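Derivation of every value follows stated rules applied to the coordinates shown; laboratory data play no part. Note that this is a predicted model, so its numbers are computed, not measured. Cβ atoms are built from the backbone, for glycine too; each structure is taken alone.
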Structure 1
Amino acid sequence: MKQQTVWIFNFSGWLIFTICALFFLWGALRAADAISIVASVLFLVGCIVFIIPLWANRHDG
């Protein structure tokens, strides 16, 4: 599998996880559940932490 294809799969996966984290956060805010809000924010931050080096080390072309 080409390196660019692997990168697209990795990035797509982390993007989906990030979207899920936003939905979890939205649900936690609607429920006004403090523990769920904290967990959702940590999940979102974790996803972003994984995306940053992936994006920084991408190969264009």
Structure 2
Amino acid sequence: MPPLPQLIHSTEQGGTIHKYQLSGGKRTFRRYIGCYLGTCKFFNGFEEASEYIETIEAAL
């Protein structure tokens, strides 16, 4: 069973960023999930996920 996503960042407004490992072929990839108020989106990098959380929190 693959490991569960690991919480690596949370904001005061409740946004979270998790990282997880994804195996594909002979490589393992690190991906990130940015979530806020039940809406989650997948990203290739931490910076992308962080920008998404900042944008969505500022809009509300």
Structure 3
Amino acid sequence: MYILGLSAFYHDSAACLLQDGRIIAAAQEERFTRKKHDASFPDQAIAYCLEEAGIIP
């Protein structure tokens, strides 16, 4: 089972993808937007996590 954890709309939004309790991928949105302490919805961080798992090509 996959679990996608999100942190958004506050200091340093991010996404983390787990599979059966193991971390598959994790990323902070600021790494993609280059905006320090980006608090926006982590669209790009989510896309990165799903791509790393092979869920979205």
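Here are the numbers:
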quantity: Entry that produces 24 once relative contact order in percent (Cα under 8 Å, 6 or more apart) is calculated, selected from 1, 2, 3; calculated: 2
quantity: Distance in nm of label points 7 Å out along Cα→Cβ at positions 4 and 20 - structure with the largest value, from 1, 2, 3; calculated: 1
quantity: Distance in nm of label points 7 Å out along Cα→Cβ at positions 12 and 28 from the coordinates reads 2.8; which among 1, 2, 3; calculated: 1
quantity: Structure (1, 2, 3) behind the derived value 14.2, 45 of Rg and Dmax of the Cα atoms in Å; calculated: 1
